[in-house]
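Take a look at these structures.
Just so you know, all these numbers are worked out from the coordinates, no wet-lab data involved. Bear in mind the structure is a predicted one, so any value in this text is a computation, not a measurement. Cβ atoms are built from the backbone, for glycine too; each structure is taken alone.
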Structure 1
Amino acid sequence: MRIASNSHTAATTSFFLPGTDARQQESEYGRLRLCARRATGTKPSDRRIRMLACRHAGRDCTFEVGQADPVDGVEVIAILDLGRHLPYCVFTKAQSDAPTLLIGKPVYVVSDFE
């Protein structure tokens, strides 16, 4: 199986939000969680996801925070989990006020930040 990806192995797996000052990380993450809740009607889990490998739009893809989204080529800024049977929300720089993509479950792999 080949998974389409624009990602390279990252040197760090510590939580970060691309393009956000280190002092603003927590407040920005909270804002993204609120945006996801407003858009979907569901409160996201506290889980901090770094990477998601899945089947999307008929092909195998990897979405990774800080890397280009393999569908549109826009940098992924966060991936949120809406719950056990609900989709994952992928936020990109293209639209940071609502999820750019909703990825249904099940998925191949999910990796969390440390």
Structure 2
Amino acid sequence: MFFLIRWLFTIPFAAIIIIFALYNRHDIDLYLNPIDVTAVTLPAYIFGAGAAIVGFVWGSFVTWVAYSSKRKKIREQKNIIKNLEKEIKAANQNQKKEKNIADKLLIGK
């Protein structure tokens, strides 16, 4: 289901980017006024795609940071579960050993 939802958003977004690139092939000059640098001339779709990529990376970073506490909590819970499973396994082994000893004592009598 997640696969289908992901593609339902990805395909239209990719189509919009392709259409934008096809219709905006003219050159745009980028002037960095505070820094006395000569203009950079690139097609308009490069600026649009660059803005989309920067937005995607920034959004991914913000989401990653926002969920860091949840990931930490999940890691801690996994460690607790792992320790409890070890305790259960050790308790089961001890119980089997005690049962074997009790059976030997009863059979021996």
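Of structures 1, 2, which gives 10.2 when mean count of other Cβ atoms within 10 Å over residues 67-74 is computed from the coordinates?
Answer for the origin of the read-out: 2.
Which one of 1, 2 has FRET efficiency 1/(1 + (r/R0)^6) of positions 19 and 91 (r between Cβ atoms, R0 = 30 Å, to 0.05), as calculated from the coordinates, equal to 0.00?
Here the read-out was taken from 2.
Using the calculated result 29 for relative contact order in percent (Cα under 8 Å, 6 or more apart), pick out the matching structure from 1, 2.
1
State the single structure among 1, 2 that was used to calculate helix-only ellipticity at 222 nm (-39500 (n - 2.57) for each DSSP H run of 4 or more, over all residues; to 500), giving -28500.
2
Can you rank 1, 2 by mean count of other Cβ atoms within 10 Å over residues 35-42 and just name the one with the largest value?
1
When semi-axes √(5λ) of the Cα gyration tensor in Å is computed for each of 1, 2, which one produces 66, 19, 9?
Traced to structure 2.
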